Structure formats: C-alpha cells, structure tokens
Structure 1
Amino acid sequence: MPTTRVPRAPSVDFDVWGCRGSRGLTPGRSAYGTRTSCYSLLGGEDVVVFDAGSGLAMLGAALTREARFSRVKRVWVLLSHAHMDHWEGLKDVDWFWKRDRPLAVTLLGTAEALQTVARAFEPPSYVPLRTLVSGGPVSVVEVPLRAGDEREVGPFGVRVVALHHYSGEGATKRVLDAVGFQVSRDGGPVVAYVSDHEPPRDGGGAEESLLAGADLALGDAHFARRDDERHGHGSQEFWASAARAHPKTLVVAGHLGPLLADSGIREAASRHGRRLPNFVLAREGDTWRWNGRERRFGRRGSRG
C-alpha cells in the first residue's frame, strides 16, 4: 500500500534585530538590546522586515554572514509610520552600500511614511536611496499602503490595519498615519505586528483584529503599566493581558522604553506576566523558529 507524503511545513524564522522604543541606548547598557525597532520573518528567498530602525544594520550583516540567509533574493520592508526610529536604519544597512549581491528591496508604507523617508534622504542632508544603488545589483522601489489593504509579498500575505499613534499632547498633539500588519504564509504561521500603538481603554482596538488567529504577536510595550500609557504607546501590562486572552498566541513585548532600566523591565514582566508561558520580552539577537508539526514558535537561540 503506497504511503501518503505529508507536505513539509515551510521554514519560517522570526528574528529580533532591534526592540528599543523611540531612541537607541549606549551599547552594553541593556541585556535586551540598544537598537531601535526592527524584526524580520525569513522564508526561503524572501525576508519580510517589520520596521527599519537601527537594528536593520544587524539584519543586513546577517544576510552575508549567516547561512540561513544565503538564499534571500527579495527584501520586503514594512514601515509602520513616519517616526525616525522606525526607518533610521536605512542609512546604515549594508545592502545599499555593497555591490556583491543582487537584492530586490521593496519599501512598503503609508504615503506619509514613504514621503518622510524620501525627504530625509534628499540632498543636502543625504543621498537618495535610488542614487545609492544606481549601477549596482540592488534595486529599490516604494509601494504605498493604506489601512485595509491586502498584499502579497513573495510567499507571504500582508493585511494592513490602522493603529492609534501620535506625538505630543494638547496643542502639540499630532496624530500619525500609523499601521500594523498581519503577515501569513500558507501552511505556515500568522504573525501580527502591532507597533506603535496605544490601545483604547474601552477595548475593541485594532490590536484585536491583528491578534485574531495569530501564532505570534509583537506588541508595543513601551511602558510598564497601563496607567503610564501615552503618546501613542502601549505597556507590558496591556500585552500580558492580551497573552492571557489569547493563550495560543506567543506575545512578544517589544518597543521597550529607553527610560526603563533592565531591572524595571524585568519587574514589570514578572508582575504582569506571571504564570503566562506565552508572554515573553523581546531581546535583541533572539530567533524564534516555526515548528510546523506542533504549530507553534520555539526559541532557537540568541546571537547576543
């Protein structure tokens, strides 16, 4: 009797390259990392990048140093909003400077985010990205996104959801066109990226739409407590409650506030995440690998 071959689940890694919020820290100051927001999903020849903070330079280096990235041909950078700490790494990442590897780089974000990046790289402040790559094997294109969009990026599907993020307060308050992403792969995991985002007090925010069916969710845990939430940022307390409400979702608390010492970060996680095995702190250098047989992510290790 012939045996039936079960299709092999696709290999997918979730990596943390930078998980600090708003600004970077002095190297060596924190065990959780010093670089601003950058996370990625690796799937064969494609890598999907969640924000391009200063951690992006580490991902760029990994593409040439780590064997698991050797097949990558396409890089899809999802920009959540226009704040500098979410795109500052574009200036330093190797693929815009080295000319020894073909790569197709696509920047996807709201019009506000893409226009902000373009203005920042205009002379005399810098050099446009397309000028940096001209004549070489790397290409770069920009694709505008809106809340409600659904796109395909390589083998991944992307759903775009509006988030609640702003800067300032009172007369200086400015609401940003910020979006979160739910990224999925047939036969593989569903990953939610919810940053930057201040959850509404009455519930029913965008985070619920993104968490639905997610195997892993990266949440904006800038502050320790819900009572501290402001300026469009969330807290560890909120994301621990989300982990409690979604026991099948691995909730990773990222965008850790730069004013919190490691002891404060750990204390908040211990207090709010007690007895929650699916609530963890993001840490620069960590990799979570998808286990298709068990339908869950498991920690692969840390480069730090």
Structure 2
Amino acid sequence: MLSDPAPELATAFAAGSATGPLIPVAGGVSHELFELRTTTGRYAAKRLHEVPEQWWWDEYHAAARIEQAAAAAGVRLPARHAPLVVALDSGAGPRHWQLHDWCDGYHLTGPGDEVADWTGTTLALLHQRPGDDLPALAALHPVDAWHDWLAGHETAFAQQVREQLPTVAAVLAYVAEPGPPLTAVASHRDVKPDNVLITATGPVLLDWDSAGPETAEHEVLRSALAMGFLEKHHFVRTIAAYRKAGGRALPADPALFHGIVEAQLRTAEWLLWRALGHRADDAPTRARSAIACLARLRGAAKNLRLIPEWAGWLKGT
C-alpha cells in the first residue's frame, strides 16, 4: 500500500471516520486481513488477492450469496457490510476490499464437547441448502500436469514437491474409486479451528471466501476430524450432533473420505501455482504459499494412511 487506505475504506463502507491506520492481522494465505478502527466501531477489512478473470469473480459472488443465506438461516458469523466489495486506487491499480464487523475471541488449540456439538449442529443447518444449482468443481489435474508445472524450476521447494508426487498419484487413484451416493450442498467448505473464533457468546464461523459447491458427507467428515483434532471421541460426538440436528446418515465406507484428501490436493494445486509465481504474488506471499502447499501434500499422505481407521469410527454413529 502506497498510502494507508483506512480513511477511504471507512467512507466507502459508510463506517464512520477512521481513527487510525489499518492494523495488520496475522491470517491466511489467500488474502490479507487488517483491523479498521473508526468512530463507529472496529471492523475486519480484507484486501483480496483476486484473479483478474471472470470465473474468479463468479465464484466470489457465489460465495457471498452462500454467506448471506447462512446468516439468514441462523449460522453465527460476523456481519458483513455493503457493498460486497469496493475497489480503491492503490497507486498501482485498483485493490479490492470487503468489510465485516470485528469479533473478539480466540482460536481453538484443542477439542471440546461443546465445540463438537456446535460443529455438528452448524453443519446440519448449512446442509439444508441444496447445491444442485452451482457449477461442479473442476477435475483434479493428473500427475503429468504437476511435472509440467515444475519443469524448469530447480529450487529446493520444487524438489520437495517432486518428492511428494507419489502422494499426488495415490490420492488421484483413491478418489477415482467408486463410493456411496453423495449429497450436493452449497456450504462453507473450510470449517476448521483457524476459521472458528470462540467469542464470549459462543463460536463464530469466519472466512466464507471459499464457500461454494460441496458434498454434505465430505464436509461433515472433514470438519469433524479438523475440529476434533483427530480424536475419536470428539469426531463421534460431532457426527452424533449432526445426525440429531437433521444431518444425513453416514455409512462406514472408506470411500466416503474421498473429500478430505481431494480438498487437500485441490488446495495444493492452487498453492503450487502461486508459489511458482504464476499469480504475480510478492516474494513473502510466494514463500507462504510454498510452505502451505507442502503442508497440504504431507497432510494428504498422512490422511491416506489413517482413513481405514477413521471409517471404523463411523460404525454405530
């Protein structure tokens, strides 16, 4: 940022007058988050790292509609301010921003029964919205595409990715196996401790930018594992809360866990593309993308080994 945009942001979102500069907030890889303080309160201002292509904006607006529908259905999330996005001149071209109310709280560092109940109940509520009207996700790329992406890159990072290509092949083979019927929904798609803030009045679900087409079965399993920190008791409790709140029955089939490693591989593809410099990110952002990419690939390798055990946890739920 060539100049601090806090005054312009406050004006653009009709949020009073800025009382100081934006305060950077440590957060995710995809976008940058700041705290905006004004005469009317505190806000979370997100600067988007958008892709200047229509498909990206189509997905962005679809995610915003899912967020709005979730709020209307009673899911607890930070209030979003109109307009959905504003463009401010940064001196090097327009930068796009969105604004939410600021929430005070903390992120989980371990599982808990109340959080397990909230996770299951919240997902059952989200899964009431069908996803048949949303475009299907693009197919995962074959291993040959990974070789093509890495061609000409001889960095330590590129070599580490090459060492993970057997994992890519194993995931692709696993998700190609037939599985039980799945239920299309429109949902958050990234319910995990990083995106849940524990406030004085209970959990709040953050970061809806990845919302889109999902399968109910994949999301509830992925979320139950993440929010339960891979512990059986809290996984089973989350599934029980989901079923009690009207969620679908889940057969004890290892193929039902396709969505866990598929999501990790899909995210790793995107992070690799960014880490290799194809989205004009600066050096620190590329470095963060590289670290996150390798984490997704190593996580997928670990999860492939654990899926048979997790499938056993579903028996009797």
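Quick note: the coordinates plus some simple rules give every number you see, no bench work behind them. Remember, it's a predicted structure, so these values are computed and weren't measured experimentally. Cβ atoms are built from the backbone, for glycine too; each structure is taken alone.
Each of 1, 2 could give semi-axes √(5λ) of the Cα gyration tensor in Å, but the derived value 27, 26, 19 comes from 1.
Here helix-only ellipticity at 222 nm (-39500 (n - 2.57) for each DSSP H run of 4 or more, over all residues; to 500) was derived from just one of the structures 1, 2, and that gives -14500; the source is 2. Comparing mean count of other Cβ atoms within 10 Å over residues 206-213 across structures 1, 2, the highest figure comes from 2. Given a value of 1.22 for Cα Rg over 2.2 N^0.38 Å, for residues 230-269 alone, point me to the structure among 1, 2 it was derived from. Answer by label: 1. Which structure, out of 1, 2, was distance in nm of label points 7 Å out along Cα→Cβ at positions 38 and 238 derived from, given a value of 2.6? This figure was derived from 1.
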